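Just so it is clear, none of the values below were taken in a lab; they were calculated from the coordinates. Just so it is clear, the structure is predicted and the values come from calculations on it, not from any experiment. Cβ atoms are built from the backbone, for glycine too; each structure is taken alone.
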Structure I
Amino acid sequence: MAVTLRERDANDSWDQEVDVLVIGLGAAGAAAALEASSHSAKTWVAEASGAGGGTSAMSGGVIYLGGGTPLQTACGFQDSPEAMYEYLMASCGDAPDQEKIRAYCDESVDHYRWLVAQGVPFKPSYYEGTSGEPPTDDGLVWSGAERAYPFTEKARPAPRGHVPQVPHQAGPLLMKTLCAAVDASPARVETNTRAKALYRNAEGEILGAALETFGQERRIRARGGVVLTTGGFVLNDEMLERHAPLAHRCRLRVAATGDDGSGIRLGMAAGADTLHMDALSVSLPITQPWGLKRGILVNRQGQRFINEDTYYGRLGESALLHHGGQAWLIVDQEIFEQPEYMDHVAAAGESLAEVERELGLPDGSLQSTVALYNRHAAKKEDPVFQKSQEYLKPLSQPPFGAIDCTTEEALYAVFTLGGLRTDPNGHVLDPEGTSIAGLYAAGRSTSGLSVGGYSSGLSLGDGTFFGRRAGRAAALRSASSV
């Protein structure tokens, strides 16, 4: 769908006037609408599909929160805003937004309380043994690489994956709860309604938007501003080809139908800057169950390239972005388990030489890699990648196998992380770093906390947190204009 910018004359009429217009009803949009309406702003939400939810409703529902939330305390874990900040600054890619991360960590406990106030339930219990959403209704999990090198040397680890109380996938419950809160608020929701264009005056101020519902177009004035919360662009092949072509190699694009980049393009048409459009979250959940972390992950050259006990998002990012999606997990008879998300064994043999030949690796490469690994693993050491002692064991019990972790055979799940450039209050910025009056954004339409090195729950976390801030800023702008 083409999106445009339209100029408006001061004498032109409007079909409807509101204080805040939110485009998109996923987690970020719901948070923006709730916050705007709580500040007495007349708030409308335009949602392109027949109901709210978006990609947030398709997610595992993990929300990355910390700093000492009541849930963490109830489960017996100590955390602080500073420890959370140190981990996120170290793990969220190259040059993450320090100001956003600082605000998110400092106010994470309050944000947890806000979610609870909206009706989101969290069971005060901890689940060990999986990354991301648990198979139970427990409320707290590890959802990042906090317990893996090098982050153990940078920040005190604590589990920060907060999961709404339902077994397995919690995204539907999260969005059912947030959408119910929106329905109970003064905000009005318009479904099956798309934003076709933004309206701008001669001074560059965004005045409102053109909305289309079943072919009928309306001109909506937004006195406080328009908030873009339409998701990322992983379903837009043209944008992927331009910015993040390796995403095409992943078997699963984590997205609802609206993740077509339309909100990003609306912002760009209004003069917005973008950041980190090449950044991707790439998950390779090979180490579920965790016992498979005792294997070693090798590339096409038969070499290890990462500590296998790290979060599976880091495994996928490294395998795809730095090794072309060509990787295999080498195991022996003692540690082999059936992975939860894949079932293809690429090679097996009574010797490592046989496995090496079947995979077509350079002669002797896998054998020498395993020999070096085994020599140190026998002493509970890993001088190359510093894997934790818990997962160090020589691979010495035949038969040996190679679990296929290539993009051709394994489940690589991907979504985009880049988007519109915003400040910590949701103002959309132009290339000079100046805010575009009347335009706000949050969620995957923006470049948020993670610009690489993802941890589960950061999208729902920063989407709701900065969605609230964007909705508040637009509401306050409307109030100040009265």
Structure II
Amino acid sequence: MRLTRLALALLLTGCPASYRYPELIRREASSPTVTVFRDVRVFSAVDTSAVDHQDVRVENGKIVSIAPTGTDLTGARVIEGAGKTLVPGYVDFHVHLTGSPAPPWKVAWPDEPHNLRALLASGVTSAMDVGGELERLKALWKSQAEPSYLGPRFWYSGQIVSLRDGYPTSMVNILFPWPANTVADKRFSGPVSEPLEAVAAVDWRLHNGAHHIKLAIASVPLNAQTMPPELVKATATRAHERGVKAVAHTDTAVHALRAVRAGVDALMHGIHLGALTAAEALELKQAGVVVAPTLVVFDRAEQLYERRFAPTDAEKWLYPADFLEPFSPAGSAGKTLDPQLLEWLAKLKADRADRIAAVKTLYDAGVPLLVGSDASGSIGCLAGGAYLDELRLLSEAGVPNADVLRGATVLPARFIAGPNADFGTIEPGKRADLVLVDGDPLADITATSRIAHVMQGGRLVERVP
């Protein structure tokens, strides 16, 4: 049936583009028993400080010691770190591995292997998928055990539990013509209309291996109906009854409060339409929720809206030139979007100052801010590159660099795997998921993009020029 739908979509809407993606990375076939990162600055993410001139020793995939430079290097592979900073492997809290960031005027086949490689090449050693085709994600998750797997460790939710005809269906229907819209929608959306359907939707996802549940409370376009409180409550409650967390796509403070009052554990996208008051932020703090602002999603949307999208240097390496060309002013010239989508984009632009202020209001209230990029889930959110850009945007919004880095490492690790997560910090006994960057990201957040080495589970990932 799935192949029939795809064939019909191709017949009526034309063939999506496919690209020759760069290799990007290789993983070393075997690694020395012992590796020492010598004379590095260490940001452990346990707190907000860094320690200079340290030797970090890795054995059999684990961090075994952190000590002042001058340790015994006999028998070790040595990676010189003078002038560099060692940080925990990045965790992207918001990805869509079965999606594509291509624009609607140049639709592209999702390329899951490339999505995975691009993330790992950018230092993302762990990720949380929050909306995608459940069967494909289940298969990808199993493939992590294969020697050929190249990508971050990841956890997934499957299709988003959504209001029937609400978001994301409402947005897909204005981006793609029939029947391509139905094909795209089924990859991301699982619509429900009443609480018993929501309970069944949660159970079905967990039966197929989902690690958490994603639901949507959003108005895209602006007149779209949103999931009512009783459905939000039914979804979050069933998730908790089954021992997993519930995360919600939100766009306004009203929707954020609806989510936390129903028991949702994390807000994906935070508050990006309208303002957030200090009192509202305090309620979010008291509810114990975490927030992933995903500023890059809206920054990229504005750039495309204003025909000024420009890929970063990292993205020019991660993606082929012909994939990037449709985003350029020339490549998007003459392309039109649905008036309802243009209305939403205009609202995004008008509310930019409120969106940036909301991030600082959340931070000042003590709400944990986690780094997510919506990789391959939103137009222009290029896997890997968007994540590195999100780090910069959070810093520019007023979040101290040390807290940006904790939101990129230890905080999402603890959300995903609990307080005893084996990743997310640089401590003896933890997995050797590490990123060595040129410079000091506590002083200059863009140092996070100047990646010298990526290590995953004690094995170096070789970046291919």
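Given structures I, II, which gives the highest value for distance in nm of label points 7 Å out along Cα→Cβ at positions 331 and 379?
I
Kindly point out which one of I, II the value 23.6, 82 was derived from, the read-out being Rg and Dmax of the Cα atoms in Å.
Considering all the candidates, the number was obtained from I.
Supply the structure label, taken from I, II, corresponding to distance in nm of label points 7 Å out along Cα→Cβ at positions 51 and 203 with the calculated value 5.1.
Structure of origin is II.
Determine which structure produced the value -8500 for helix-only ellipticity at 222 nm (-39500 (n - 2.57) for each DSSP H run of 4 or more, over all residues; to 500), calculated from the coordinates; the candidates are I, II.
The structure behind it is I.
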